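What follows is calculated from the coordinates using simple rules that are stated; it is not laboratory data. This is a predicted model, so every value here is computed, not measured. Cβ atoms are built from the backbone, for glycine too; each structure is taken alone.
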Structure 1
Amino acid sequence: MNLHTLGTQQSTDKVLVTEQDESFYLGFEVTSSEQYLLLRTGDSDRTEVSVVPMADLTQPPKMLNTREQNFKLDVDHGNGYFYMLLNDTHVNFRIAKTPEKQMQYEHWQTVFAGSDSRYFKGLQVFKDFVAISQSIQGLESISILPNQGKGYEIELPEKVASVSLGNNPEFSQKQLRINYESMITPDSTYDYDVTSKTLNLRKAKTIPSGYDKSLYTTERIMADARDGVKVPVSIVYKKGFKKDGSQPLFLYAYGGYGIGMPPSFSTIRLSLLDRGFAFAIAHVRGGDEMGYQWYLDGKLDKRTNTFNDFVDVAQHLINKKYVAKGNISIKGGSAGGKLMGVVINQAPELWRSVTLAVPFVDVLNTMLDETLPLTPPEWGQWGNPLASKEVFEYMQSYSPYDNIQAKEYPPMLVTGGLNDPRVTYWEPAKWTAKMRATKTDNNLLLMRMNMGAGHYSNTGRYGRLKDYAEEYAFALAAHGVDK
């Protein structure tokens with residue numbers, strides 16, 4: 001990472017940070033106070049941060065921490081202090097601060113200790129307060145820590161919602177911009193006035209075709225996993241939905257990289273709800289919905305928890321009469337596509353249709369090929385099968401491509417992008433070819449290989465809408481819905 005002065009030759013650039021570990025990423029940002037440049041390097045488990053004063057970027061960077069301390073770290077600065085979000089003493093992170101003149105680790109003072117129920121996710125420093133994003137028992141919220149007085153949680157319209165810090169560019173601002181939505185509330189922008197403690201709606205997304213929120217209901221339930229863990233499930237449906245197993249259900253999950261799936265709004269989803277479907281998100285382990293440990297419990301040698309959680313959520317929904325066995329359509333993309341591949345092999349009888357979007361299904365072969373640029377950084381997520389026989393055999397036990405069997409499978413739509421650098425096009429292609437050659441049923445198996453797409457939808461203004469329309473049409477056809 002270099003410092004370049006505009007108008008000068010690149011050969012005169014000053015090197016700020018050099019990283020030799022190919023599994024580490026580099027990044028930089030300016031603190032909210034605009035007084036320091038943060039230089040960040042790290043992988044999925046460790047972060048190393050150094051700082052340079054913006055007043056003199058030629059100064060040598062000063063280290064806040066080292067990778068050998070083995071914790072994740074986010075940093076901001078304001079009012080003479082560095083504020084840190086770190087998981088050194090608790091898996092769900094703590095919040096600490098230290099004077100800018102005493103930035104060494106031994107001077108860091110805990111502001112909020114780590115907690116089993118409270119998962120700190122982000123912070124931003126302002127002139128008069130610090131804003132903290134978090135989830136408490138899996139429910140997202142934002143707290144305010146004033147420079148003077150006790151901290152408190154902002155009261156929001158709904159308990160089960162997707163909540164995050166919005167664009168807040170001014171260090172001295174008195175209002176905090178918040179992004180907000182739920183499974184029945186469209187994307188909304190709020191300003192929270194820290195002085196009057198009032199929440200003001202600035203803008204709500206307009207649905208051109210019309211939308212009446214009162215016609216729909218959302219809920220959060222906890223499903224029983226086979227090992228006794230309770231897995232959150234967010235559900236939305238149109239009022240009048242009968243919980244007698246007679247109506248169809250669409251189930252979605254991701255479960256990877258510590259990326260939680262928020263209970264967010266979707267205009268596209270309305271076409272399913274209006275046709276009598278319930279739509280559910282299974283917040284399986286591998287994401288971070290229930291805290292950072294939730295992520296750790298779905299990676300490496302605990303990866304199969306993710307797959308088991310999804311099947312167990314489906315079984316719970318069947319037991320509670322939300323849907324009947326065999327009347328569930330499912331979808332997952334990328335790492336979620338791998339999840340789809342595993343659960344098809346594990347419990348094919350549960351599903352009416354399956355969409356595997358850019359699916360990471362050839363797990364073992366990809367992780368064995370260290371010449372692929374994204375393979376070494378991924379070993380921290382899935383394991384390195386080159387390192388030991390145990391890791392190889394564990395990955396082989398669930399790798400979707402390696403576990404295709406001669407049996408009946410549900411209808412499948414498999415998608416890929418020719419220019420996808422993350423999940424290379426041959427993974428969905430190999431899966432489709434082997435599945436067609438092996439399965440014993442006559443159910444539809446389609447592959448949509450987009451010749452101009454990368455890891456997401458095809459290009460053009462309406463590309464993503466076209467992709468979703470095809471995927472929903474496939475699922476609706478499987479359920480016999482033709483209108």
Structure 2
Amino acid sequence: MGSAAASIFRADGLGMSVPIARVLAPQIDFSVLRKELSLPGGDEYPEPARREAEAAAAVALPPVDRTGIPLVTVDPPTSRDLDQALHLARRGSGYVVRYAIADVASYVRPGGALEAETWRRGQTVYLPDGRVPLHPPVLSEGAASLLPDGDRAAVLWTIELDARGETTSVGLERATVRSRAKLDYAGLQRALDEGSAPEAVTLLPEIGALLAARAAERGAVDLRLPEQEVEREGNGWRLVLRAPLAVEEHNAQISLLTGRAAARIMLDGGIGLLRTMPPPRAETVEALHSTARALGLDWPAGAPLPPVDPADPRGAAFLDQAAEMLRGAAYTAFDGTPPELTGHGGVGAPYAHVTAPLRRLADRYATEVCLALHEGRPVPDWARAALPKLPAAMAATDKVAGAAARGAVALAEAVLLADRVGETFDAAVLDVDDKRPGGTVAIDDPAVVARCSGTLPLGERVRVRLVEAEPRTRTVKFVREE
């Protein structure tokens with residue numbers, strides 16, 4: 001789904017938006033998606049791969065000791081596969097960002113059974129009733145995860161910034177690190193607002209805002225789209241649209257900063273794996289300007305996207321349309337001459353995935369390339385040989401992960417509304433069809449985004465009637481009440 005259907009958010013009196021949610025019946029069988037997508041069970045690893053993972057859990061840690069850096073992790077509260085830990089500090093008039101990334105390559109032997117199984121899986125796939133991890137939990141939720149329960153192997157990025165947030169130097173090394181705390185987004189947001197956050201992340205809003213400002217100058221497309229999610233609540237489930245917290249946006253800027261540094265190293269070294277996206281087509285931008293004018297939004301030509309309130313139907317509709325600017329993302333490998341397209345339209349610069357190796361296959365190899373280039377040594381043969389095969393492998397696994405996420409939401413929507421066919425709901429119009437009456441609407445409660453027939457005014461509120469909700473086909477349809 002992924003639509004900007006934020007009309008279901010209500011103000012809580014504190015200037016924030018909180019999701020309205022409804023508990024679903026507990027009998028939602030998500031196993032149908034596992035069968036449909038041929039997903040393995042979460043712990044169904046071939047015995048040779050399992051043995052390799054268990055043996056690798058006892059691997060010796062790097063001799064470089066950086067355990068004195070008081071790193072912390074920031075993740076969803078239930079996560080245990082922790083890829084990143086950070087520490088932020090001032091240095092003169094600028095800043096120093098230390099970003100430790102789980103050193104998965106130290107645990108996965110090239111050419112072994114575990115490596116082969118990770119290629120089969122490609123990435124961690126998330127479903128409401130559990131994940132299908134890329135690596136066995138003994139690694140992904142244990143020895144390789146940056147949990148605050150002991151020393152861990154990591155690739156430590158040290159990125160210095162000037163007072164404007166521009167990168168002045170980049171260093172990386174294999175090192176032993178130790179996280180001091182496992183923070184979650186909501187808790188950290190409260191702590192930052194109250195002035196009680198750990199010292200390691202007190203500068204996160206300041207640095208994040210600087211990096212976002214520089215991204216806007218580069219023409220990056222930054223859309224704060226609410227995420228439609230299915231969450232467990234007690235013995236049942238609830239469906240929500242959740243707007244990102246400010247701290248999530250700031251934290252994402254640190255990851256983007258690191259990905260930009262990685263891309264620069266690989267482009268300078270003449271070998272690597274980029275995450276690319278073409279800039280928006282001129283006709284797409286012009287169509288979005290037309291939408292802005294129709295919605296009464298002030299967006300001068302050549303200016304960054306206008307700030308909009310996703311809780312307002314007009315803002316939600318604009319964000320939904322703006323998502324068309326973020327199309328065509330791909331992995332692009334090169335060895336020698338750089339590819340014709342090196343940039344990423346959403347980032348406004350060359351960019352690479354290196355910050356989530358526990359959950360994403362490509363990051364392990366891209367990181368190894370960066371380490372070799374930074375240290376002035378040849379890229380290992382096993383990493384070089386993998387690069388041309390990774391774009392196809394990642395495209396395939398991205399397709400599966402996307403289908404799992406969309407399917408879970410669609411199933412929850414249909415189950416939730418199955419006994420409410422014929423009822424009417426308040427809704428916001430997010431999108432309208434070009435050639436026939438109809439489009440996409442978001443109803444207020446529960447948080448459902450679905451097709452609707454009839455004449456729909458973009459960015460306005462309407463009454464709609466539910467005419468179909470079928471769990472077997474995961475279909476929900478509305479018609480506008482005239």
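Details
- Among candidates 1, 2, the computation of helix-only ellipticity at 222 nm (-39500 (n - 2.57) for each DSSP H run of 4 or more, over all residues; to 500) that gave -5500 used structure 1.
- Of the structures 1, 2, the one that 19.9 was derived from, the read-out being Kirkwood radius over Cα pairs in Å, for residues 286-453 alone: 2
- Highest-scoring label, criterion being relative contact order in percent (Cα under 8 Å, 6 or more apart), among 1, 2: 2
- Origin of the value 24.0, 72, where Rg and Dmax of the Cα atoms in Å was derived from one of 1, 2: 1
- FRET efficiency 1/(1 + (r/R0)^6) of positions 270 and 470 (r between Cβ atoms, R0 = 30 Å, to 0.05) - structure with the largest value, from 1, 2: 1
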